[in-house]
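Next up: some structures, all given as structure tokens.
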Structure 1
Amino acid sequence: MQMLLNRRVIITGAGSGIGKAIVERFLQEGAKVLAVVRKPEQIEAFLANEKFCYVIGDVNDYATNQSAVNTAIERWGGLDAMVANAGVWDFFKKLQKMSPQELEDGFEQIMSTNVRAVLMAAHASYAALEESRGCFITTGSNACFRPGGGGPLYTASKYALRGVVAQLALDFAPNVRVCGVAPGATDTPIGGTDALNQTGKSMNKDRERLESMGKHIPLGRVSSPEEHTDLYVMLASAKGARYVTGTIVVSDGGLSAGQ
């Protein structure tokens with residue numbers, strides 16, 4: 001049984017990592033998926049699927065978010081779920097290791113992608129989601145709840161995102177549910193910002209770092225992107241989580257159990 005049959009969904013940050021895994025899984029579950037990506041070559045594997053389309057753009061621009069919503073409505077007549085998944089990391093950059101300019105620009109860029117872009121996605125999609133009584137889902141992190149998942153800029157952005165989910169759940173109720181998924185350490189190419197000189201870096205290039213992360217996780221390893229997709233399916237389905245809103249579901253291999 002396909003859990004998302006004909007559900008109309010937008011997924012941002014869909015070109016790699018968790019976002020790409022969500023696209024693949026949602027298509028398998030029968031959803032109609034619009035991916036927001038920076039480069040068309042990132043989603044070539046899905047182009048033959050008649051239930052797939054895409055928008056090229058930067059989620060930090062409101063116009064990209066509005067274009068995605070408009071395209072979904074034009075193509076499918078509405079929208080059932082918006083998955084604001086795009087994000088950037090800071091590679092544990094310590095505050096005392098930043099220059100004043102890095103602090104200023106890094107804060108702006110990380111908060112823009114990890115928080116402001118989520119708010120823009122929510123703003124652009126709200127009317128369509130209210131009409132369909134749909135849901136808004138964002139990708140958090142174990143750093144929404146505990147330090148150690150990144151440096152202070154990343155952690156600040158994810159704690160802020162936790163507040164965004166809680167407040168939007170109140171503001172969008174009763175017709176639109178607002179939830180999140182909080183992955184722990186994941187084998188994903190999430191990158192950094194140019195403000196912190198990290199645009200050429202990706203989390204899973206450093207295999208030694210990933211192995212070290214895995215040793216601190218009760219399940220004994222970091223996750224694959226695909227292992228988080230069950231939760232997105234549940235939250236986006238018409239029947240799987242009808243009474244769930246205002247919460248971020250943790251998928252961290254038991255890391256938070258030690259708190």
Structure 2
Amino acid sequence: MVLPVDFYESEAYRLSLGENADIESFYRLHDPEQSERLAFTGTAIFRNKLTCDVGCGGGSFLSLIKGLSQSIIAVEPCRLFHPALKQNGFHVYPYVHEAVRDHRGRVEVAVSFATLEHVNDPLTFLQDIRDLLRPGGRLILSTPNLEDILLEALPDVYPGFFFRAQHLWYFSRTSLHNLLELAGYTRIKVIGHQRFGIGNFLSWLLHKSPKGNVEYDYVTPALNQVWKTELERTFRCDFLYATCSCPE
């Protein structure tokens with residue numbers, strides 16, 4: 001399926017997710033996700049760097065690194081978020097190829113969280129980001145994992161929740177690595193990340209429906225950590241992160 005180019009530019013996309021394009025609503029919903037992302041990236045990589053966030057939404061992640069980066073490029077197709085992004089002092093573009101016209105080969109660090117699965121042409125998308133990066137510049141991205149353990153455990157139930165109309169592509173560890181390599185990146189590393197604890201898994205087995213990060217009295221923090229670590233080690237986790245570089 002190919003979505004219309006303007007689908008992500010209006011409120012239609014947010015409404016399809018059960019959200020809206022009000023900036024304060026965006027912050028309330030997405031601010032809590034950013035600590036996980038910052039824990040993965042760290043802060044040092046952004047210090048005094050020209051940074052770009054591709055698919056930044058209302059800019060929740062950028063708000064965290066605003067005081068670190070020398071300058072920030074915000075790429076977001078939903079134009080309803082642009083006033084808030086500009087008010088925060090970011091250089092705003094709806095699409096990567098438009099940012100390339102002004103910043104080709106200059107960006108030192110680019111991030112793109114939970115965006116790759118939405119684009120019509122992932123290869124061109126990644127090549128456009130590569131064109132933004134300076135030689136040796138870094139890209140950090142995340143995307144859902146096609147080998148999520150719940151797809152294996154509940155093959156008759158979980159796919160109806162997991163495969164959603166807004167996601168045009170799904171990647172495994174291998175296919176994501178291959179795509180990044182095909183797009184011209186080097187020093188590629190794909191890392192598993194499990195967002196939900198074992199309570200979520202047990203709840204799915206019991207209720208056959210999403211209940212979030214359910215807590216059970218008998219699930220200790222240590223058990224949760226073992227669960228997450230093992231899923232990440234075997235790449236049956238729910239998310240993937242990748243780091244890679246523009247060739248020098």
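Since every read-out is calculated from the coordinates, none of them should be taken as a lab result. In this text the structure is predicted, and so the values were computed from the model without any measurement. Cβ atoms are built from the backbone, for glycine too; each structure is taken alone.
Determine which structure produced the value 48, 17, 10 for Cα extents along the principal axes in Å, for residues 80-135 alone, calculated from the coordinates; the candidates are 1, 2. Label of the originating structure: 1. Quick check: 3.8 is what I get for distance in nm of label points 7 Å out along Cα→Cβ at positions 104 and 128, calculated from one of 1, 2. Which structure matches? This figure was derived from 1. State the single structure among 1, 2 that was used to calculate mean count of other Cβ atoms within 10 Å over residues 32-39, giving 13.1. So the calculation was done on 2.
Given that Cα extents along the principal axes in Å, for residues 64-215 alone, derived from a single structure, equals 47, 35, 29, which label among 1, 2 identifies that structure? Attributed to the structure labelled 1. For which of the structures 1, 2 does the calculation of mean count of other Cβ atoms within 10 Å over residues 48-55 return 15.1? Structure of origin is 1.
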